[in-house]
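Okay, got some structures for you below.
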Structure 1
Amino acid sequence: MPHPHEAPAVADSEMLLRRIPSTPNFIVTDEATGGQRPSSGAFAFGADGLSVYRAVLIPGREPPCDIVARLLPERPGRSVEFLAAECLVFALSVEADPTDQPIVGRAHALVRRKPGTGRSKAQRQLAGIARFCA
């Protein structure tokens with residue numbers, strides 16, 4: 001019997017979600033469109049990688065983007081989405097990394113940089129493909 005937090009491998013077709021704090025450091029105005037977009041600072045890689053959530057594994061009746069945006073109710077945030085396949089174009093990998101976090105733990109994954117992929121470049125690339133969904 002599988003461990004309750006185990007998750008299948010991440011498919012290229014999966015939508016990935018990331019919570020972005022609603023602060024000026026992480027949400028900026030796009031000069032070309034005048035709309036809002038996430039800044040590259042919203043995609044800072046930790047020692048293990050960049051935390052994301054797999055939309056397909058988030059349970060509930062609410063849209064997964066809304067659930068992820070409200071993960072920290074004391075700190076308002078928004079959600080961005082991008083396809084796992086888009087990461088591969090930029091020499092990034094996506095690996096399942098389930099946790100015991102309530103509701104979304106099984107959906108947790110990590111985006112990782114492949115050797116030779118610079119941190120700042122990867123952050124800019126992710127900021128360029130991510131779209132606000134909540």
Structure 2
Amino acid sequence: MLSQQYRRKVEQARTKIASLSKDKGRLATRRATLTQRMNVANERAMQTSNSSTIRAKLREAERTAKDLAKVEGDIDRLDNKIAQEYKKLSDAEKTLAREQATAQIHQLQRNALEMAFLSADEKTTLLQEKANQNETL
């Protein structure tokens with residue numbers, strides 16, 4: 001029962017990482033668009049001789065640079081969140097593995113206890129039946 005809970009935690013962490021990565025991809029696209037827009041505005045400012053147009057293009061490039069800085073900050077925050085989720089995922093996977101190992105040990109102990117009550121012939125028969133079942137699977 002606990003292993004199901006830990007499996008859910010692992011799955012939730014993986015889902016969260018996927019969602020954050022998707023968001024980061026969107027921001028990376030926005031960053032590329034803003035970078036291109038800023039470069040075009042700077043190029044246009046350099047190509048024109050009209051002082052009014054030059055100022056307008058430089059203001060546009062400046063606004064775009066501010067937006068770009070915000071997007072960069074958002075990407076950094078998402079990177080931190082993704083790293084935290086990977087840590088949670090790692091912890092959940094370790095806990096799940098530990099719980100599964102514990103459950104397996106308990107099952108082996110129960111099997112050993114059952115075997116203790118059987119005679120030697122019954123043990124041999126039971127082991128042969130289990131081996132046959134495993135072969136058919």
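Given that helix-only ellipticity at 222 nm (-39500 (n - 2.57) for each DSSP H run of 4 or more, over all residues; to 500), derived from a single structure, equals -4500, which label among 1, 2 identifies that structure? Walk me through the numbers on the way to the answer.
On the way: 1: -4500; 2: -35000.
Working through the options, I get structure 1.
Which of 1, 2 yields 20.0 for mean count of other Cβ atoms within 10 Å over residues 15-22, as computed?
Details: 1: 20.0; 2: 14.0.
Source structure for this number: 1.
Given 0.80 as the derived value for FRET efficiency 1/(1 + (r/R0)^6) of positions 71 and 95 (r between Cβ atoms, R0 = 25 Å, to 0.05), which of the supplied structures 1, 2 does it correspond to? Walk me through the intermediate numbers first.
Numbers: 1: 0.80; 2: 0.10.
This figure was derived from 1.
Of the structures labelled 1, 2, one was used to calculate Cα extents along the principal axes in Å, giving 103, 27, 15. Name it. It would help to have the intermediate numbers written out before the result.
Values: 1: 51, 37, 25; 2: 103, 27, 15.
Traced to structure 2.
For FRET efficiency 1/(1 + (r/R0)^6) of positions 79 and 111 (r between Cβ atoms, R0 = 25 Å, to 0.05), the calculated result is 0.95, so let me know which of 1, 2 that is. Present the calculation step by step, with values, prior to reporting the outcome.
Numbers: 1: 0.95; 2: 0.00.
Label of the source structure: 1.
Distance in nm of label points 7 Å out along Cα→Cβ at positions 63 and 119 was computed and gave 9.4; which structure, 1, 2, did it come from? Could you put the intermediate results ahead of the total?
Details: 1: 3.3; 2: 9.4.
Checking each candidate, the match is 2.
Going by FRET efficiency 1/(1 + (r/R0)^6) of positions 55 and 103 (r between Cβ atoms, R0 = 35 Å, to 0.05), which of structures 1, 2 comes out largest? Mind showing how you got there, number by number?
Numbers: 1: 1.00; 2: 0.00.
Largest one: structure 1.
The numbers here are math on the coordinates, done by the rules we state, and not lab data. Source: prediction; values computed, not measured. Cβ atoms are built from the backbone, for glycine too; each structure is taken alone.
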